[in-house]
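Values in this text are rule-based calculations from the coordinates and carry no lab data. Given the structure is predicted, the values throughout are model-derived calculations rather than measurements. Cβ atoms are built from the backbone, for glycine too; each structure is taken alone.
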Structure P
C-alpha cells in the first residue's frame, strides 16, 4: 500500500507522541484483514468510552447540558419560505 498523505499533513509540527508511536508499531504488524478489523474495533471502543467519560465530566462541571436537559430543548433551524 502506498502512502497517500504527506507526513506534515498528519503531524503538522513534525512530532509524534508516544501514543502515536505505539499505534504505528501496532499497525506495522503483519495482520490479516480480520485482525485489522478487530484492532480497529478495539480502538474505536476505547475512543467511544473515552468520549463518554469526557462528556460525563463536562456535565458534572456544568460545561455541557445533561441528556435530560437536551431532551427538553426545542432547537429548530429557522427556515424561510421560498
Structure Q
C-alpha cells in the first residue's frame, strides 16, 4: 500500500487536484502561520522550511485521499464481479 501511495504522488490523474488544493489550503495556512513573521522580515531558514511543509502537507493529504478512494473503488468493483 505504501509503495502504491508513493507512486500516486506523481500520478498525472492526481496532480491537478493535489496542486490546486496545495496552493489554496497552503496559502491560507501560510497567511495564518507565517504572515506576521514575513511582514516583520523575520523569515529565517527554519521558517521557510516550515512554509514549504505548509504547502506540501495539503498536497500529500489530498493525493492520499484520491489514492485511497481509487483503491476502495477497485475493491468494490472486483467484489461485485464475483
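Hey, mean projected area of the Cα convex hull in nm² derived from one of P, Q reads 6.6; which structure? The value was obtained from structure Q. Which of the displayed structures (P, Q) returns the greatest value of distance in nm of label points 7 Å out along Cα→Cβ at positions 26 and 58 on calculation? The structure with the largest value is P. Looking at structures P, Q, which one was helix-only ellipticity at 222 nm (-39500 (n - 2.57) for each DSSP H run of 4 or more, over all residues; to 500) calculated from, given that it came out as -18000? Corresponding structure: P.
One of P, Q was used to compute distance in nm of label points 7 Å out along Cα→Cβ at positions 10 and 50, and the result was 3.1. Which label is that? It would help to have the intermediate numbers written out before the result.
On the way: P: 1.7; Q: 3.1.
Source structure for this number: Q.
Comparing distance in nm of label points 7 Å out along Cα→Cβ at positions 18 and 34 across structures P, Q, the highest value is found for P.
Between structures P, Q, where is FRET efficiency 1/(1 + (r/R0)^6) of positions 42 and 66 (r between Cβ atoms, R0 = 35 Å, to 0.05) highest?
Going through P, Q one by one, FRET efficiency 1/(1 + (r/R0)^6) of positions 42 and 66 (r between Cβ atoms, R0 = 35 Å, to 0.05) is largest in P.
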